[in-house]
Structure I
């Protein structure tokens, strides 16, 4: 029995995906749609490298089946901004040089985007709490924290 395609809206574009309903969203994003912002990390939803926004909320694409994404708005790192005009969060991470290997950046940026949408002026403790399940092995935690505070506008107000 042939399954009907699942319609996904990713970065504002509609895609009809012919895959098993239980296929993880991450596989479709990377393999079918060639979106490489979300990374494969643990495959268990624990490290955060695969984070995307689903209806504005941060979600781990490696554990979300595509069947749960039909009719929802999915945004990946590629959907935030462009190389020429990065999103404010992306620009803050660039300005603060908040990367070494860069593998965790997708999750850090997407989680930050979701946080700032619901709390545009978080305290440092709120940022730390929001990012606590996004793993970074390179030790750029200080720069990441500064990038989030810059994206919220608080560093500019403090005189940098």
Structure II
């Protein structure tokens, strides 16, 4: 059965950066499962998996435009500490929602000093070329509930 829209797909993968550093992985015993055709994966990965079958192995290289996008300097910068009213402590790594043109975005705190907090609304992998080694572990038709809920459920389609 090839991967098509409304297939529940499980795959093992290793994600590395341009320098070969492993950034993330899932093995065949604990693969990542998703509902194909519903935007649950980065665009380039979903495109590369379309039509594949169980047992297929592939290596793909995704430029930022097909992964998490180009790094946008406009989404990063220092804001006054007073903008975090209601937060007792603001620490590196914390995430908050902030208003940007076009709506709310999640930002990650990158630096904190006495008067300012440097935040970044880019995905941590924005601007990165990503290298994936993938093995398709299983494919099955999605259940009606999975299609309605727009995500894969557990084994056999159960929530």
Structure III
């Protein structure tokens, strides 16, 4: 049976778009079988998308010390409809900011802990320009979460 990995992202800048592409490349690595990767912009993702998925990747920019408004709107709209229904499902996170990502990471972690999701990979925290090491970290993030979803019972 094929599992679904939902990638919810707010990629409003070239840097966050580049990170998304690396995450998706890792999640769609040809050596990973049994996972359908669905990338949905945060402002289009719904509670039905979340409930139908077996795991999640979240991506955002850090805006004014917080996650992007788009990702916040997503979480606001899905939190109560998904509460208790998604507990224990795996997730990963990447965040890009020009100077600081601490507040954005903390805000996402607070919400996903309320949903009782299980973090299965280190958060990729990026400040400044994107380089080969950052792209590789994002690739590994995508692949790690996809492998975890593929192996979930």
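Please treat every number below as a calculation from the coordinates, not as lab data. It should be emphasised that the depicted structure is a prediction, and the values quoted were computed from it without experimental measurement. Cβ atoms are built from the backbone, for glycine too; each structure is taken alone.
A value of -8000 for helix-only ellipticity at 222 nm (-39500 (n - 2.57) for each DSSP H run of 4 or more, over all residues; to 500), calculated from one of I, II, III, originates in structure I.
Given a value of 19.0, 58 for Rg and Dmax of the Cα atoms in Å, point me to the structure among I, II, III it was derived from. Label of the source structure: II. To which of I, II, III does the computed value 17.2 (mean count of other Cβ atoms within 10 Å over residues 20-27) belong? The read-out was computed on structure I. Check the numbers for distance in nm of label points 7 Å out along Cα→Cβ at positions 76 and 140 across I, II, III and tell me which is largest. Sorting by distance in nm of label points 7 Å out along Cα→Cβ at positions 76 and 140 in descending order puts II first.
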